[in-house]
Structure P
Amino acid sequence: MRLISSITSAFGAIAVLVLVLLTAVAVGARYILGAPIAWTEEVSGLLMIWIVMIGAIACEANRQHLTIDLLEQALPGRARRALVIVVTLASVALLVFMAWQAWALAQSTAFKKTQILGVSWFWLDLAVVIGAAGTALVKLIRMVRPDTTEPAEPTSH
């Protein structure tokens, strides 16, 4: 789980850094130089989709998604485990369906290109495929190997 967390977090951090630098350059070019850079909006949108979807995997690997575990905490051991399995399988089913639909969308829009850069829409839709499938994989790993469910480290404020 740590490897998945490290890889996805590193990718996310680099993508956010690129997005921030790109935005700063675009703002500077527009307002200081008076010469807007046309392609920055497309690249920013593409990066944002990838950041969100890869970030979903990182959040799941680090157990940082918002959960409401009132019922889970109220149940005794076996019932709690059964509920966790049912909820996990339902989540995985939804995520796999999402990935499958995103893959179908990616294939059907592969011929479409973005207006300025001419990047295939396939690359935007692929982020959803990877994000949903990766999150489902992390959930399955955690369900099969409960010892990998170390809680996120508490933050001190």
Structure Q
Amino acid sequence: MDARFNMFENELAVSFAKRFANVSQVIARSPLPKATQELVALRASQINGCGFCVDMHTKDATAAGETPTRLHLVAVWREATVFTEAERAALALTEEGTRIADNHQGVSDETWAKVREHYDDDQIAALVCLVGMINAANRMNVIVRNPAGAYEPGMFAALING
């Protein structure tokens, strides 16, 4: 499968991608645990059907030491015993924040209360920004049909501050 439009060969798209990558670094450097960041990115990407981002975040999480069991169970996290209560709160927020069109009230008060139980204000800010950023990335990749499978961890490092 080939992308219908190569975003990496278009000057405007590459300029945007550099800025997008730099903004993403604010989240990456936040106090939100790295494992939570990858689980959230993976879950939103699964929901949005973004093969490119599922590939990327699975490989990045693996490179960072995440276990295959946890990665395989992200899609069914409610039925899995391998996630902490904090991670469950983040995954619930991710699902509700990603499926906003399915619920006119967005994120439920119950989910928000669980997030508040487990995360401080800086972590919550990072979590909210991450859900927004991964949903934007998913949408761009799905629109151009960016294929999955070729991603290698760190391959976009040159975009940061580039």
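Computed from the coordinates by the stated procedures, all read-outs in this text should not be read as laboratory data. For clarity, every value in this text was computed on a predicted model and none was experimentally measured. Cβ atoms are built from the backbone, for glycine too; each structure is taken alone.
Just checking, which of P, Q has the largest value of mean projected area of the Cα convex hull in nm²?
Largest value of mean projected area of the Cα convex hull in nm²: P.
I have 2.5 for distance in nm of label points 7 Å out along Cα→Cβ at positions 8 and 120, calculated from one of the structures P, Q. Which structure is it?
P
I have 11.2 for Kirkwood radius over Cα pairs in Å, for residues 104-143 alone, calculated from one of the structures P, Q. Which structure is it?
Structure of origin is P.
Can you tell which of P, Q yields -25000 when helix-only ellipticity at 222 nm (-39500 (n - 2.57) for each DSSP H run of 4 or more, over all residues; to 500) is derived from it?
Only structure P yields this read-out.
If distance in nm of label points 7 Å out along Cα→Cβ at positions 24 and 48 computes to 2.0, which of P, Q did it come from?
P
Kindly point out which one of P, Q the value 28 was derived from, the read-out being relative contact order in percent (Cα under 8 Å, 6 or more apart).
P
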